[in-house]
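What follows is a set of structures for review.
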Structure P
Amino acid sequence: MFIDSVAIRIKAGSGGNGAISFHREKYVPAGGPDGGDGGAGGDVVFCVDDHLSTLLDFRYKKKYEAESGAPGMSSNKTGKSGKDLIIRVPRGTLLREVQSGMLLHDLSSDQPFVAARGGKGGAGNARFATATRQAPRFAKNGLPGEEAEVLLELKLLADVGVVGFPNAGKSTLLSAMSAARPKVANYPFTTLIPQLGVVRIDEGASFVMADIPGLIEGASDGLGLGHGFLRHVERCRLLVHLVDTSGSEGRIPVEDFLTINRELVRFSNALAELPQIVVGNKMDLNPDPALIDALRTCAQQQNSQFVAVSAVTREGLDVLLAAISRELEHLPPIRTYEQEVTLTKPKADGSETVISVDEDTYIVEGDWILRLLGGINFSDYESLNYLHRILRDRGVYDLLREEGIETGDTVSLYGMEFEYVD
């Protein structure tokens, strides 16, 4: 099954929590704090794998999460960092934000792409020791990893795209010019998925050709199979527009040629502006010379070269190969897409501060506050002083005063309440 578009959710690993620990050793009085830092969370990394040609694996598994970092340990030992999660995709896969559709990265090169970074590990209590605070009984929790819902969209990388009506002989042409062996049969929509083949020009010189199936009138509106596969032509440098000149199915070659071009325009102006070589196929069936001349004239009027071939008998294929080779020499390389947006990075503090009022109780909420409370020892005076200092430095008390808090009112932090004193 050929799958070329699928949405998945990715999440990098969270950082491990810092440790609260004190050195305990015989004959070593007051060993001091020795809690180590938590390990960093693993990243989510996308890599190109040329052995893959479809996104089928992502149809059944939708959630991908990297390993979280381990918590810190005693003796100032840092927790183990989480392993990166490597996600392998076919070359040519575009990574987009689901909500906006904006491009995050074009996976066309061998360079790995870090899509979500792991959270930083929390600091152990040894980090908070000072001359005046020699036995801190608190530590920091690790930060969460980045997460997002992303769309994987495969756009095949091919130098030449072969387009045309069903049964025009695209698959036969591909098999005649390359080592590809697509299914060939005398009925419409024989080809159900794009097919790639490498065409050898000379020693050390070649190009990739793609057979794009299913283009019919109305393809740009979703009719037939073509709408789903037109995206694979967008990277091509050159189009080979294959036209059945035999008239065996009652179609007129010029009308077929103009119909497909209209569909290309309706799908994408950039696609319609790609250079074309118009190929009249099935010359072995002795088509009407007037139909050939009309197609040649129409192609020339649109500044396209015309070549007559028979993919079955291989007549004219050497002329076509030479024409393609000459065109590719003057065309830019396969198109790659520039990044349009980056994933929204969570703030280092995790979130904004939200304050709500219920009678004389001021409720303070925020992800960063929840994580902060996880490392506080409420039975330790120095730990509580640290909590109040962070709240003051982060502007929480200023926000409370803006809300009209007065001395004696209650402040609630996720179930922990204390009386406000100005």
Structure Q
Amino acid sequence: MNITCVGGGPGGLWFAIAATIADPTHQVTVLERRPPDTTYGWGIVYWDDLLAGVRRVDPATARELAAGSVRWAGQRVVIQDRRPVHLGGSGYSLGRHRLIDILVRRARSLGVRIEFEHDVADLAATSGADLVVLSDGANSRLRRSRAEDFGTQERAGRNKHIWLGARVPFPDFTFAFEKTEAGWLWFHAYRFARDASTVIVECTEDTWRRLGLDTMDDDTCRKELARIFARHLDGAALEGGSEAGTSWATFSTMTNERWHADDAVLLGDCAHTSHFSIGSGTKLALQDAAALGTAVASTSPRDLPAALQRYQEARLPVVRALQRDAARSAAWFEHVDDNIALAPLAFGYALRTRRDAPEPVGSAPRRSSLDYRLHRATQWRVGRVARRAAAATRQAAVGRQGG
């Protein structure tokens, strides 16, 4: 088949790789509106399940991802100048530019044609393709032009957030909270290179307006945020960028009732979004891509509708479950001003378990639970060492299964 993929982000590029490996007779073209060697954002975060999934499709790409990633071995919560609360957990992070470079090189080595600076304003421009994969993000103009066909729905969240970067090598995935006269602000931060970290600042819209962040220019805003979080940033500056995604936004959760219409199919953020606080956007996009590549392998244009329906039926339940988790996580952060009245240890536990069935806002966790006792134990170094050893054993098992 002749396949055109609109959007050269991680999902679109991984689909091109997966589809070509699954069926080398496909002729896949990726059209990306950006120039070469450019992308938005700082770094992505992921876990062993993503790496195992990539390894099952293409071990060569998995090796490059693993070699280029930074491993973080824990999470911590820091409330102003109080002692950090440790949450356990481990994962990986990788610069978005590096991720795109790895995928572009691998796709081209397999014979995929990639055209940069190729903006597709209308689906009519792809009329020569048997299948058009829309992987051009949550703000896809092409999907929105056919929103009725796909049954698109969007629901806006309540908080404001901004993606920034800092030359601070956070050793753990860090949640830092600071109180101002206007309310609480916090950031989610993780290192993705030797001396660089992603820093996502979040707050309620009321705090955002009362601090005047809604009217500040970009430079003034970053300086003010760096001042507020100075103790957590070791005095380093916060960096923005000229690319999209580095301005204040309200997160919108997007769903589509139907993922395909005629010869067009949705993938990744173009099909669904989940709140950034659970860090699963890239994972879902790559999983979609692998599933779609499998679904269309050895498929003729005549059989495409059935193949695309199999893809939707395989992925939709997984995505919807993760979106429910993400909605609980987003709602928890919308109530930080209430929850932070808890003692730091209880607050950290509430943050770690925010995706579970929620406790009433501001209520302390059940301290008799085994999980909470383990949480207390990991506040000491010996407990963290034991927890990391157990996590390493599980990760090694996942690696062997994926190998």
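Values in this text are rule-based calculations from the coordinates and carry no lab data. Note that the coordinates shown come from a computational prediction; the quantities given were computed from them, not determined experimentally. Cβ atoms are built from the backbone, for glycine too; each structure is taken alone.
Where is distance in nm of label points 7 Å out along Cα→Cβ at positions 142 and 174 largest, in which of P, Q?
Working: P: 4.6; Q: 4.1.
Structure P comes out on top.
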Subject >> With Kirkwood radius over Cα pairs in Å derived as 22.2, matching label from P, Q >> reply: Q
Subject >> Structure with the greatest value (metric relative contact order in percent (Cα under 8 Å, 6 or more apart), set P, Q) >> reply: Q
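Given -12500 as the derived value for helix-only ellipticity at 222 nm (-39500 (n - 2.57) for each DSSP H run of 4 or more, over all residues; to 500), which of the supplied structures P, Q does it correspond to? Present the calculation step by step, with values, prior to reporting the outcome.
Working: P: -6000; Q: -12500.
This figure was derived from Q.
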